[in-house]
Structure P
Amino acid sequence: MIRQATQIRSMPMKNVSERRHEYDVIVVGGGTVGAAIGYGLAGMNRRVLMLDGADTDFRAAKANFGLVWVHGKGLGHPAYQRLSIQSAQAWTEFAKQLEEESGIHLAYECKGGLDFCLSDDEFVSCTAEIDAWNAQTPELAHSAHMLNRDELQRRFPSLCLGEEVVGASFGDLDGHVNPLRLLVALQTAYLRRGGELRNNCAVTAIKPLPGGGFEVVAGDCRMRTERVVIAAGLGSSVLAPMVGLEAPVRPQRGQLLVTERWAPLLPVPASGLRQTEEGTFMIGVTHEEVGYELDTTIEGAVRMARRALRILPVLAKAKLVRQWSALRIMTPDGNPVYASSVIHPGADIVLCHSGVTLAAFHAGVYARAIADGMLPTTLDIFHYERFNVQKTL
């Protein structure tokens, strides 16, 4: 993982009589989600501390495919669909500003995205899903469409498709980005905005204080803050109950392959297949319920490679240079969780596996809500109580 060279910015401590807490907000978790929130808060004249764990932690960013993906996301959950669209539409300006502030090229492109169909049955099923997805938000223009094979070839004449490809769904708002550069850029810009970042600083306790606020304990360090945002991924399950919150998450293993560099072949990213700016192909991804197991498997590699070759047979000539895996943060329904503590006001939790797609939202609307001290009612539907309600039905 690329690391930022200067990771800790010392902040002058004021006399206790001048203020009750050292920080306005402590963000627990320095991955893509936490870094985006911290970056947004630091640009709102808030005293922010971001606490990140060790490089050996279960980090979803290690196997992030780098997609800013919208089409099909939130099927059966219109609020998640709207949230994804809102964030994707903000991504162009978000990326421009982040590049200017960090000096890091993100390799962001938004030219649409494909999800290939390898049989007539797949095409029929995908068509029904896209129709249902578009119908969920009648107030919005349709941003996903089906393309049969002939339409695919006319639109992307350079594609040397396999014989089994019968078509694809196409999302107008989809794009991709270098996920590691995104993380470094968020942390770099956060520091330049005046935020403080401490690495290898795993939080072991969050203690509500009499009269409001929290004491956050990490190793020998004890820090006081008005508000705390838990964005620690799988580690959130231990921390959330300390402030009256729940973290309904489970790990899901995702394996990926990467090839050597090639001349441009795939003009837009696809689900499970994309060509990076450098020319390498990322091939994925598996969705495996294996707990905290991080091993890569031959079976996973074969499954991913076979589908990629059915789409682009020419990839048979490409050399594989790496296979790796990481753990996704998955909620019971796969949709995000946003919740504020009722018992201990000022504590919030964020859980999601779409950290890249939602980065613009987390750095903008969500960070502003945290700074203002109240989440918008549009996020009520993402509260984890939805799972408790489902259990009682």
Structure Q
Amino acid sequence: MNVLVLGAGQLARMMALAGAPLNLKISAYDVRSGNVVHPVTLDVLGHGLENGIKNADVITAEFEHIAPDVLEICQASGKFYPGETAILTGGDRRLEKALLDKAGVANARYQVITCRDDFDVAIANIGLPLILKSALDGYDGKGQWRLKPDSDIDAVWLDIDNFLKTSPQGARQCVIAEEFVPFNREVSLIGARNAKGDVEIYPLTENIHTNGILSVSVAAGENDAVQAQAEAMFKAVADTLDYVGVLAIEFFDVGGNLKVNEIAPRVHNSGHWTQQGAEVCQFENHLRAVCGLPLGSAHRIRPTAMINIVGEVTVPVEVLQHAHVHWYDKAPRPGRKIGHINLCADNAAALTDKLRDIAALLDTTEFPAIKEAAATLA
């Protein structure tokens, strides 16, 4: 079976590696060049979206910021999963908020902002502090503002207004104002759903971010009640979308009560731990779902932590004595994810020790969250 992935980054690469044992042939449509490429070697296999669709049995996506006309063409083929609606929703915070409300899952109170009057209404109705996020094209901390009680409101608005006026998205762009949620931690859930509505859901991970970019995810055991709450919210969102594929949901944990922060209609960075820590990894389960194959078990077979390699970084070869290293074959630059490390152990205490051991091998300025991750398990 031939699968075309929209996007030719590391997620398509990892799908290709996971699909090979199933005899699934993965190609990737590079939305920038218009080439169809091999996701691992990046060799050019053809050119043009129509050509890629013609040769594919199934189409899926590795990211959600895809031009609407591309999504429309893929949807018309009848081969696209999770489909146009899901990808558009994941890439537009307005649609995402409407979905969460329709699904009946808890999320932060919000206001859509297109002008100064909307901005003032948000301040009056929601109160300060506010978190403001671009509706389109925002990720890894980009396109976000924080309005604190002591902020210069006029200066913040001028910055947002300039952003709206200069956005490449034009009139489609807006900003979502959200109440500040005083959360205890950030967690995420990865699950797979097939066309029949069957699901396989992975254990929650606890996530630590640095400068808006995920640094470490830890899957080492979870409170049963919180896990059940997250799974119920996953099913509500996935069923509302009639979703097919892997879906990620990020939550704020407020004293054991979850609020959805955002969704990602694709395989997700916080699920990379599943490559070594789960019975079947997220990449294989996504392919199983979109290709109509039986879902694999999402059972966590051992406590695992995932450490992102970000920026212009190398890691000592000694890391391989402790962990699995996954490079993306991407040129390093500040803020860019160029690989990750999966660290496994027999139990949470042993994983704590391994995190401390690996922290001693790595530069604390480049890997600032490993000791913090160890502390969450101690």
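Rule-based calculations on the coordinates, nothing more; no lab input. These numbers were taken from a predicted model, which means no experiment stands behind them. Cβ atoms are built from the backbone, for glycine too; each structure is taken alone.
Using the calculated result 3.3 for distance in nm of label points 7 Å out along Cα→Cβ at positions 53 and 205, pick out the matching structure from P, Q.
Of the structures listed, the value fits Q.
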query: When you work out distance in nm of label points 7 Å out along Cα→Cβ at positions 77 and 149 for each of the structures P, Q, which one comes out largest?
result: Q
message: By the measure relative contact order in percent (Cα under 8 Å, 6 or more apart), tell me the structure among P, Q with the highest figure.
response: P
- request: Using distance in nm of label points 7 Å out along Cα→Cβ at positions 165 and 293, single out the structure from P, Q with the greatest value.
  value: Q
Answer label among P, Q for the case where percent of Cα pairs over 21 Å apart, for residues 173-300 alone, calculated from the coordinates, equals 38: Q
